[in-house]
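Next up, some structures in structure tokens.
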Structure 1
Amino acid sequence: MASRLSSLDEKLELLIEAACDEASPGEERLVRRLDLSDAIYHAAAGGRRVPILKVLLSNACQNDCAYCAIRASASVPRCTLRPEELAAAFASMVQRGQVRGLFLSSGLCGDARRTMDKLLATAELVRKRYLFRGYVHLKLLPGATADQVEQAARLADRISVNLEAPSPDRLASIAPQKDLGALLSLLEEAARLSRAGKGLAPAGPTTQFVAGAAHEPDRELLQAADMLYRKLRLERVYYSGFRPVPGTPLAQAPALPEWRQQRLYEADFLLRDYGFRWDELPFDEEGNLPRAADPKLAWALAHRELFPLELNKATRAQLLRVPGIGPRSAERILRLRRHSPLRDVSQLQACGIRVERCAPFVLLDGRRPSAQLPLFAPDA
């Protein structure tokens with residue numbers, strides 16, 4: 001559909017709406033509308049939560065991904081901003097105090113390198129003309145060159161590549177024009193540059209799966225994520241729960257249930273921060289995580305022979321397997337017990353531990369904690 005949009009505000013609003021349609025979990029929508037009716041997100045940046053403008057440079061796209069609202073065959077208004085227009089609009093929003101960061105992507109219109117050059121030109125204007133020193137996240141487009149990846153890493157705090165699916169077959173079923181091998185190569189280059197320690201993309205690379213779009217089980221997503229964390233030392237994997245879009249081939253497909261998306265994130269934390277491997281996770285016969293209990297509790301219940309665990313003797317790795325104990329509280333336990341044995345529930349509470357979760361699985365100086373809840377509490 002040819003665009004009839006004339007004003008910058010109309011175009012910007014459409015491009016913000018298109019970008020927000022694919023917002024990743026972990027980005028919290030701010031429930032207020034600004035003068036452009038734009039949706040602003042609070043996203044993690046530099047250890048803080050800051051308001052981020054998420055926007056496309058263009059919503060024209062030559063790819064025909066089955067899940068996407070701006071797919072090539074979609075009948076939607078199309079528009080494209082010039083780098084100068086978008087950079088100036090963003091700088092104005094920063095000056096008004098509406099946003100403190102930028103997440104910039106684009107539909108793939110025409111030659112991938114030319115589209116990527118326009119994204120880079122926008123980011124360069126933001127940095128050099130408008131002297132913006134805050135958070136910038138650039139999405140690398142399929143077909144970007146190694147030189148463009150390096151330039152993106154110099155301009156942005158974070159760069160990302162959306163893999164969308166965990167395997168070539170799954171990707172082909174929802175995005176036939178995309179090549180998973182080529183996308184992985186881009187992500188590998190982004191990770192290499194970020195690890196180089198030269199100030200390139202210091203916030204680290206990320207990726208995203210459209211969870212549920214290709215009818216893949218949780219096992220496939222988490223196996224792929226585990227590989228990315230171990231091989232590339234990826235900063236984060238996002239699981240964007242599939243939502244059907246009218247007018248697409250998947251319009252009648254079921255949305256990913258919110259509880260399943262939550263379980264994916266809980267399991268992902270176990271892979272990133274708790275030392276679990278994907279094949280240790282408690283999948284059912286169909287390869288999905290349980291609904292009744294979070295993955296860590298489900299794992300502990302399936303390994304009763306390892307509990308109760310004496311907190312005064314357990315290693316850090318063992319502590320991280322206990323429900324209710326996370327990386328920070330495990331470190332606090334290790335520090336406290338150097339001075340004296342842990343004997344009282346109040347000491348656990350002082351470590352920030354949810355005692356009702358860990359109590360059934362631990363011993364304090366040979367004794368069960370007095371504060372115990374039923375072992376099978378569904379929200380434990």
Structure 2
Amino acid sequence: MRQQIPETMSAIVLTGHGGYEKLELHHDWPTPKPEKGEVLIKVAACGMNNTDINTRIGWYDDNVEGDTTSGGEDGFDVVTDDSIGGWGNTGIQFPRIQGADPVGRVVAVGEGVSEEWLEARVITDNWLRDWDEPMNRNKSGYFGSEMDGGFAQYVKVPVTNVGRIESDWSDAELATLSCAYTTAENMLTRARVAADDIVFVTGASGGVGSALIQLSKRRGATVIALTHEAKADQVKAIGPDAIIRRGVDDWKAVIREVSGGEKVTVTADVVGGPVFHQLMEILDRGGRYVTAGAIGGKKVEIDISHLYLFDWELIGSTVNTLDIFPNLIRYVENNEIRPLLAKTYPLSEIHQAQADFLDKKHVGKLVVIPPQSCY
């Protein structure tokens with residue numbers, strides 16, 4: 001029996017670049033209707049990610065030089081609603097519902113979509129593609145950025161961007177997955193990480209960093225994780241071979257204990273600015289530096305003579321290859337990884353959730369829960 005879909009819903013609506021006040025709670029927002037090739041999902045939970053903060057504050061604009069935390073509360077003065085504030089160096093169309101990681105069940109289908117999708121439990125593949133050229137990065141968009149996302153009771157999604165999942169993980173646990181874990185897996189794929197690699201992971205307590213630990217270990221690699229002293233025990237429980245406490249431990253001494261040398265073969269970095277120089281100091285000849293974030297700062301310097309003399313590879317990782325998302329579902333269903341859910345918040349507490357996200361006192365992911373009955 002089909003569910004009755006209400007005409008309006010609760011949603012968090014981003015009205016422009018700026019502070020928390022730009023995130024408005026509405027209880028009468030029009031419920032989206034699935035169009036040709038789309039499904040409608042009743043959202044049970046939606047994960048929060050750095051991209052939600054970055055888009056709100058316009059951090060992707062080249063005029064912004066600070067880290068995400070410095071502008072996370074109030075935004076940046078150099079950013080206006082006309083700025084290039086989107087992830088792909090494009091402007092954002094407001095109003096916009098953010099939230100890249102909805103989990104829920106399909107409750108309606110658009111033209112051309114099989115009714116077999118109805119009631120399927122699904123997670124989303126966040127990359128919006130031109131399916132005639134699916135790896136054309138110039139034709140890519142992101143869910144919750146170029147298209148409304150999951151900080152709402154309902155969301156419509158191209159059927160090409162949903163995956164069925166059979167798992168005993170809770171909805172909130174599944175909502176920790178898509179953005180962080182596909183980002184991490186794509187980084188490791190781009191850097192060709194294998195069992196004989198020593199992988200150095202920054203930001204190890206965050207969503208992508210903690211995913212990098214699990215997914216590197218899944219490949220059989222040796223993992224060294226960088227984190228704050230207060231989080232060291234929690235990060236250690238994720239399973240890295242060694243922990244480096246920022247400002248406390250000697251990096252090369254810890255690496256020596258693990259590998260017998262003072263270098264690593266891969267650095268998987270989402271921090272940037274304050275640690276970049278040290279990361280290059282510990283990268284072995286022929287090593288690969290891969291990044292998918294710069295939460296600590298975008299502007300860094302590099303000695304180009306070292307780049308060519310040491311045969312380093314500098315790898316940027318953003319748009320996932322097509323196998324990443326289905327592989328992630330397989331890892332979950334085969335119990336090859338585990339969820340790292342830090343805390344959940346009602347949708348109405350989005351401001352507090354983002355404030356806690358910026359405080360970075362948690363390990364793993366924060367998730368918001370929309371109301372399950374309509375107003």
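Observations, loosely collected:
- Given 17.2 for mean count of other Cβ atoms within 10 Å over residues 77-84, calculated: source structure among 1, 2: 1
- Cα Rg over 2.2 N^0.38 Å - structure with the largest value, from 1, 2: 1
- Computed over structures 1, 2, relative contact order in percent (Cα under 8 Å, 6 or more apart) reaches its largest value in 2.
- Of the structures 1, 2, the one that 16.4 was derived from, the read-out being mean count of other Cβ atoms within 10 Å over residues 109-116: 1
- Looking across 1, 2, the calculation of FRET efficiency 1/(1 + (r/R0)^6) of positions 189 and 221 (r between Cβ atoms, R0 = 25 Å, to 0.05) that yields 0.65 traces back to 1.
- The greatest value of Kirkwood radius over Cα pairs in Å, for residues 61-236 alone among structures 1, 2 is that of 2.
- If helix-only ellipticity at 222 nm (-39500 (n - 2.57) for each DSSP H run of 4 or more, over all residues; to 500) is computed and equals -6500, the structure in 1, 2: 2
- Origin of the value 3.1, where distance in nm of label points 7 Å out along Cα→Cβ at positions 69 and 229 was derived from one of 1, 2: 1
- Given 0.35 for FRET efficiency 1/(1 + (r/R0)^6) of positions 149 and 253 (r between Cβ atoms, R0 = 30 Å, to 0.05), calculated: source structure among 1, 2: 1
Taken together, the values in this text are just the output of simple stated rules run on the coordinates, not laboratory data. Bear in mind that the values here come from a model prediction, so they are computed numbers and not experimental data. Cβ atoms are built from the backbone, for glycine too; each structure is taken alone.
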